[in-house]
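What follows is calculated from the coordinates using simple rules that are stated; it is not laboratory data. Worth saying up front: this structure is predicted, and the values here are computed from it rather than measured. Cβ atoms are built from the backbone, for glycine too; each structure is taken alone.
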Structure I
Amino acid sequence: MLLNKIIEGIKIVNEKDISILNFKNRKNFVCDYFVICDGKSKSQVYAIFRYIEKMTIEKLKTKPWHIEGSENGEWILMDYVSIVVHIFQKKLRLYYNLENIWNKKL
């Protein structure tokens, strides 16, 4: 349910390029899922962040346990404990390439 609301919040702003990495069946991972998406600008990254927050609070009464990067709008991390959301500006998503890094480790 939480994963669906996070995806719903992202899609309000940007339906493209959403990656979900499933760690649920892996031992000793700190979360079940990474959700990775991007925006074209700081404004769009921040809008995605706000819509995710809005969807999870309004629909599930759930807030992120921890948030990083919300003040700069380049890479925002939202930690919901079982799900970690990475919202990048496109150039930083390509630079850090988390999907490739984590797929190699799996």
Structure II
Amino acid sequence: MKGTYLGEFEEIVLLAVGILYDEAYGVSVRAEVERHTGRVISIGAVHTALHRLEEKAFLQSRFGDASDVRGGKRKRLFRITAEGLQTLRDAQALRSQMWSLLPKAVLKTI
């Protein structure tokens, strides 16, 4: 398993997989990320992040059933693991803790 560091894009992709639950595959994750961030994301970047997160054991994947819509190709569906969910919780806690430490003077300028 690779390191457990979670970059910003990986965190967003991991959150998108959690939001999509049983419908998380490359194209749906891309659409979810774009919808929430307003960014245009390449499908290659999404696939790279999904595979990296799976290598870190934050996601697991399985192949769904073949469909006529995709010409018989099966979707690779992703689901967040317990370790992935804990990593998201840790990232959220760290961010909340650091936000709480910002001096009020800084918050007034934002």
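Suppose helix-only ellipticity at 222 nm (-39500 (n - 2.57) for each DSSP H run of 4 or more, over all residues; to 500) works out to -18000; of I, II, which structure was it derived from?
Values: I: -13500; II: -18000.
Label of the source structure: II.
Work out which structure the value 21.4 belongs to, where mean count of other Cβ atoms within 10 Å over residues 32-39 was derived from one of I, II. Walk me through the intermediate numbers first.
On the way: I: 21.4; II: 14.0.
Derived from the structure labelled I.
When semi-axes √(5λ) of the Cα gyration tensor in Å is computed for each of I, II, which one produces 31, 16, 11? Spell out each step's value before the answer.
Details: I: 19, 18, 12; II: 31, 16, 11.
Going through each structure in turn, the value belongs to II.
Name the one structure among I, II that mean count of other Cβ atoms within 10 Å over residues 16-23 of 14.4 was derived from.
Values: I: 14.4; II: 16.9.
Considering all the candidates, the number was obtained from I.
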